[in-house]
Structure 1
Amino acid sequence: MVEMSVLLLILGLVLFVGLVVVHEWGHFIMARRNGVDVEEFGIGFPPRAWGKKLKSGLLFTINWLPLGGFVRLKGENDSAKSKGSFGAAPLSAKVKIMLAGVVMNLLTAFLLLTFLALIGMPKLFDDQFTVDSDTKVIQNDVLIGFIEPNSPAAAVGLESTDTLQYVRAVDCVEDCERTINNLDELRPITESLAGQEVAIGYTRDGQAAEATATLRGGEEVEASLDTDDPKGFLGVAPSEYTVRRSTWSAPIVAAGLMKQMTELTFKGLGSALAGLFTGDTARASEQVSGPVGIFVILQQGSLLGPEFVLMIIAVISLTLAIMNVLPIPALDGGRLFVTLLFRGLKKPLTKKTEELIHGTGFAALMVLFVLITIVDVKRFF
């Protein structure tokens, strides 16, 4: 099972890189279809780690900064006029080229979510969109989350990735096993066995195991509730992992969930911006994550199975589409916004002006990338 988790982590990382490839492939195909020459297809941002020139003349490169990717077009500046250059293309062609990556990421997210709805989609939040009449719960596990220090759970070596199966009193003779089917059942079961020695059944890395612990007594737990350090009978903060399946409604579930997640993403961005403007850096940083955070999420998600890994990839694909449609300098939406703005003002967009705007934006993104990486390292390690 450990080997499977490693394979799923590798698959997740490959798929994450694949999202960048799909995004840039959209730009590449649309540019070629509109007569614009593509000079370089890059994965990651420079400095360059490796490169190869293909027979077509296209330079394919892999670069050191794993923040995204790019296609370098001939005459990328809006003021370029030579044949085959981006600047010489009609405005309609430029809009198509700049939005092609967004469309590809949206399509990828939709296809992944539709596939997941058919085989089993993890439930990430309480009111996650679904079609109730066509939804069946196929898996519902109670996972150990946070473990209180010096608790019965900590004493017997339970870990935050374990799945709880049952609790039973050690001295019980018959009909003793209390199966834990959902989150609401754990506390009543442990409360009924307060102060007793119990056997705790759980699975770890797909292997069934059992540990013996003495639960806290009722008086100790009750007394702690009025303090700043409330305690539980077992000493864990569990979470529920639910997987649901749909049939005919799978595309509807995918579309509805994409709409719901888009709204949540904008709320998160609003909260992050509010935190920045008010000086609440903790509030701002908890809304974002970078490559380190994505790696940790994929690593933890690999323990839950392929469905969860695919779900995270689908969410990242949707997020990439959303971020790239926003008017952020150096990103697709920013380039489109600047192009349309100067068209609306009926002013020429010179090469110097364009490079200044997007060069400054790219530098700001690199600084943000470093800061987010530092925050992720402090958060997860």
Structure 2
Amino acid sequence: MAEKKILLISMVFYPDEVAVANLFTNLSIELAASGLDIEVWCAQPSYTNTQRQPRELIYRGINIKYLKSTTFHKDKLPGRIINFVTFSIIVATRLLFSKVKTRVVSNTTPPFLAIIISLICSFKNRKFIYILMDIFPDGLIRLGKASGKNIFIRIWQSIHRAALKRSEYIVVIGRDMRDWLVRFYPEGAEKTRYIPVWQDEELIKPVDIKLNPFIVKYQLQDYFVVQYSGNMGLWNDMKTIGQAINKNITDVVFLIIGGGMRKKELLESINDKNATNILFLPFQTNENYSYSVTACHVALVSLREGLEGMAVPSKIIGIMAAGIPVIAMVPDHSEIAYIVKEEKCGYIINPSDSEGLVNAITELKSDENLRKRLGQNGRDAFLRKYTAEIVAEKFNSLLNS
């Protein structure tokens, strides 16, 4: 008989509204609705929400336990590291002394957490499912931030491979990630499952841009709006967007929503610091996100050159749900490129090709019918493959196998 209870360990979860928190909250809601008894261990919110939660909360059928870790703000790297360390220590201690044997599910945020969990689960004879969201340290090596010959990096890779070996199943969110995994740990091919990223189908629906309250609020009705929304992080190339902004395409406004370590790269690449063709806004709440994500004519997704298999920017699914055409500045053999090609929902350009980005924007600006067709293709594909409900069925199948 299939096990009807799991323990999900995710450092970020409801009520935080960053990408990973939203992904696993939405998935957990669907799994709970399907009859799964799901318990979640997470940290107190410290990203988009800083209101302290009770030790235990039942939310839409999910039993959430907020552990006593530190909650320094994410914008300060030392504080984030301390948060990671304290949360990992608390999780490890609770797992070690727990007598429960239910399956444990965790992911690569933060990178070392799942490695620790896999070791304890092996010691305690508990099944562990490992969801790969970002790949460390290999992504750092490809970025030139670390050397593959460094002894500490080699040790990190070795213990990561051991964690993969100890896992009952390995879930990857990209086919390019599966290709990397087969090379890194060939023995894991049989227990690896590809399950794509997902989005809440009730949160995002197409909105007439002329009636969008976000467009009205910021007086963008007379412009062609190009949007980048989300984290500007380690994997993203923001310089190319800045170079496109410098071209001052007629009647085009770049709407930049969010932040992150590479926002500085974007700002430094913009020649005119008082440019009027760009609007910066902070991260939006889920309540506002349903309107902010639809407040554009075309949306951008970025993944730096050489990082195929290392990460899959989940923002593309929200863009598709919104019925907005995509310009994917990504390597040609990445999961994002595969999706855009298969679903015919946008353009793919080289991550560093600012001229190609300008040309793609210009073409879409001049052809409304093309935009509608690409946007509808994305929306149709989203409803067929990428809703939280559909992906939850895939996870249920995995749990029942």
Structure 3
Amino acid sequence: MLLGNAPALAAQSPPLLSGLWVTQKMPANDFELSSFAKAVAANPNLTGICLHIGWKDIEKQSGKLDFSAIDKTVEVLRQSGRKYELSVKPGAETPAYVYEEGAKPFLTRANNPHRPNFGQKLTIPVPWDAVYQRNFSRVIEKLGRRYAADPLCVSVVLTCANFQSAEMHLPQTPEDRAKWKGMGNYEEKLLQVYKKYTDEWAKAFPKQAISLHLSKVLDLPPSFNERIIEYGLSKYPERFTIQNDQLTGRKEDIAVMAYTLVQKYRDRAHHGFQSAGAFVHGGERMGSMEMAALNMVHAKGEYWELWHDDGLSVEVSENVSATWKEAIDLGYDAYKKMLISKGKYRDRGEDGYAEKVRRRRKAAQTEAE
């Protein structure tokens, strides 16, 4: 069952992203591709797939782009008529040749204890470096030439200044921040980077949504994110899209910065959410479907991007779809009242997960030192 579009203002153009989506790393071999094809074909609940791939996986040598992995995956989607979004990640996924050509490296370490590479040395390019920008801009142009005309390609992620994901995060340990501060006014430099790549992604993909994955950037205030959003809306009001990748069902997310930004711009910008975790993994990080659906409806989310295992599970995605639809039909106030009456509503005081994560992170960092 495909979930219909979430409510949108009449003043807006119809959203290019709607319904249930799923994150998907590009299959690395024929077995993974076959498994993905079977899972997609068997699941009628999904509107589309967000395809993630690292820049270094498509261009190991300068100018020698290999789109075969993307092409094979897109062909699978073409057979089932599923829409897709392209997310090509620079940051720690930047090819080695870029540094060999002279791009300025930023040396750091993986600081997320939940990632398998925790503690390992990592390198990202300084986002405003000219050598990095020249190469990444060329890749964006080539991607546009190859996929922008495909009617199933409805969105691209606005990547340009990233760390280990497509979100706006940058390395931000105390040591990292000291290095950023040593580079001058990084707020203005980063703002110019985002303006430049908002335009470049929009030019290369003139019919697609340009999706900014919101997150806090270093020690910069939310007004920094707002400056980027305002720029995107001023240039591409019908396509510029903001996404919160921290949707939970542990509580109401109203105090989360990215959620607050979505709430502020929900009547002007197309917007959606990605789950912060997977329901099939026990649900501690993600919480309940009902509370997540309440957060979706409160923000009038147009689409919901599920983690891989949730999205490719027919049972889980069907349950998410039905829960979200019920919340939409009742509306925020009535749905919240129903959850309270059934003992399914959770307030902020009942969420101990964030504190547990902080303790784990602190313990892992202490052990690493």
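Throughout, read-outs are computed from the coordinates displayed, never taken from laboratory work. Since we're looking at a predicted model, the values are computed, not measured. Cβ atoms are built from the backbone, for glycine too; each structure is taken alone.
Using the calculated result 24.0 for Kirkwood radius over Cα pairs in Å, pick out the matching structure from 1, 2, 3.
Details: 1: 24.0; 2: 21.8; 3: 21.2.
Derived from 1, not from the others.
Comparing distance in nm of label points 7 Å out along Cα→Cβ at positions 63 and 319 across structures 1, 2, 3, the highest figure is found for 3.
Out of 1, 2, 3, which has the highest value for distance in nm of label points 7 Å out along Cα→Cβ at positions 135 and 335? Don't skip to the answer; put the middle values down first.
On the way: 1: 3.9; 2: 1.1; 3: 4.5.
If we compare distance in nm of label points 7 Å out along Cα→Cβ at positions 135 and 335 over 1, 2, 3, the biggest value is for 3.
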